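Listed next: structures, encoded as structure tokens.
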Structure 1
Amino acid sequence: MIYIATYISHSGYTSRRNAIALVKSGRVLVNNVIVTDPTTKVADNDIVVIDGKVITSEKYVYLLFNKPAGCITTTSDENGRKTVLDYIKIKERVFPIGRLDQDTTGLLLLTNDGNLAQQLMHPRFEIEKEYYVTLDKPLEKNDFDKLKKGIHLSDGFLKPDALAFIKKRDFLHLSIIIHSGKKRIIRRFFAYLGYEVTALDRVRYAIFKKNGLKIGIYREITEYEVRQLQEQIKKKI
């Protein structure tokens with residue numbers, strides 16, 4: 001038997017912190033009885049309902065996906081556009097951790113572990129992401145220096161953890177490492193000085209690199225890799 005809040009987070013419905021709040025609010029029923037104590041224990045055969053929806057506890061699943069351009073980082077789309085879940089062929093219900101723009105390619109993590117997802121997305125843990133950027137015109141040295149020192153955008157200051165040209169004498173292609181997860185942050189970062197990002201590819205997320213993972217393909221993250229990721233998070237606590 002496990003605590004009701006843990007049961008809910010295992011289901012992928014939400015993080016453990018949010019699950020605790022749901023229970024305390026009286027929105028959770030166990031065997032048709034309202035429970036308000038997050039430490040209430042439940043068994044696998046108990047019926048757990050949140051806002052009229054039955055919740056089942058599943059094993060944790062962790063996937064690494066190389067997202068292609070054109071698909072959106074949601075679990076469904078009312079306009080019928082292709083989502084990342086259209087590429088995932090497993091029985092467990094998973095959801096993407098964070099987002100990549102529709103036209104952005106690269107690494108994306110998916111899971112049903114709500115607690116881990118919340119930690120990876122929280123600014124406190126400063127999870128690094130590395131992107132390869134292609135610009136519409138060569139980046140001038142003065143602008144490179146300005147960007148490296150940081151830029152004040154409308155929603156705050158962004159200073160990259162690292163900014164470098166990928167190849168010598170090639171001023172169109174850069175590598176940028178950031179831990180910010182703000183919407184369209186990299187495109188806005190370069191647009192501030194008049195550059196358009198024509199291609200954007202996330203090549204690293206936390207400890208994960210592509211390592212031959214083809215576009216549109218996913219793989220299961222190993223238990224060892226999950227432990228490594230959790231250890232990285234613990235260092236920030």
Structure 2
Amino acid sequence: MDKKWIFNFRRSMPVDGEPMTFEEAERDLLARLEDPGEDAHSLRLDLVTFYGSSGYVEEAMRYAEEYLAESTDETEKAEMIFHQGQLMELAQDWESAVRYYSKALEIASRVELDRYFLYNNLGYSLNQLGRYAEAEAHLKEAIRIDPGRANAFKNLGLSLQGQGRFADAAQSFISAVRANAADPRALLHLEELAERHKELYVDIPDLEYQIFKCREAVEYVKKQQPANPHRIH
């Protein structure tokens with residue numbers, strides 16, 4: 001698997017040559033799965049990606065379970081269980097997403113693995129359930145692992161906002177923009193928060209300047225590069 005092992009299930013599976021319809025690609029993958037000369041284990045991974053990218057969660061989960069059943073490698077298992085968490089996010093089954101991410105983290109504690117997105121996605125899913133205090137701890141751990149990524153700062157801001165800690169939330173959104181101004185979502189959260197809670201301008205005396213600098217950074221990056229429609233949370 002790719003070192004970062006992040007499936008973007010909203011992105012179409014790349015196909016060489018002429019574009020294939022969903023039915024053609026499905027037929028090709030399933031035929032290859034039946035071919036004894038093919039690597040069935042890798043093909044099940046391809047099928048998880050393929051069905052997940054097309055929004056067919058049930059089918060993707062079936063091949064994920066088959067993949068796990070024949071895997072003896074703990075790193076592989078942690079990665080695939082992480083992907084199952086992503087699939088549950090697609091289905092907006094947040095309780096199941098939390099369960100899969102937690103299970104993947106348990107395995108990841110025994111192997112050498114980049115755990116940033118495990119903690120980040122677990123925190124994100126907990127936020128969706130309104131379990132903000134639980135989410136905070138996981139998001140802070142993601143930030144400890146890599147303070148140079150924006151995702152956990154943004155999600156931590158939402159966690160703090162959900163707990164009514166608005167000044168801390170604002171600072172976290174600002175940190176997210178500083179980490180990656182190419183993603184404007186943290187700025188939008190910051191602006192909405194400041195609009196709803198005018199007292200923040202008293203609590204954070206230079207907030208107006210900070211928002212201005214965040215806007216400036218986002219606008220600068222926007223002019224330099226096209227928007228990315230495949231951002232992860």
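Per-structure values
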item: Structure (1, 2) behind the derived value 5.7 of distance in nm of label points 7 Å out along Cα→Cβ at positions 27 and 211; result: 2
item: Structure (1, 2) behind the derived value 1.4 of distance in nm of label points 7 Å out along Cα→Cβ at positions 115 and 155; result: 2
item: helix-only ellipticity at 222 nm (-39500 (n - 2.57) for each DSSP H run of 4 or more, over all residues; to 500) derived as -6000 - corresponding label from 1, 2; result: 1
item: Highest-scoring label, criterion being relative contact order in percent (Cα under 8 Å, 6 or more apart), among 1, 2; result: 1
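Every read-out reported here was derived from the displayed coordinates using simple, explicitly stated rules and does not represent laboratory data. Computed from a predicted structure; not experimentally measured. Cβ atoms are built from the backbone, for glycine too; each structure is taken alone.
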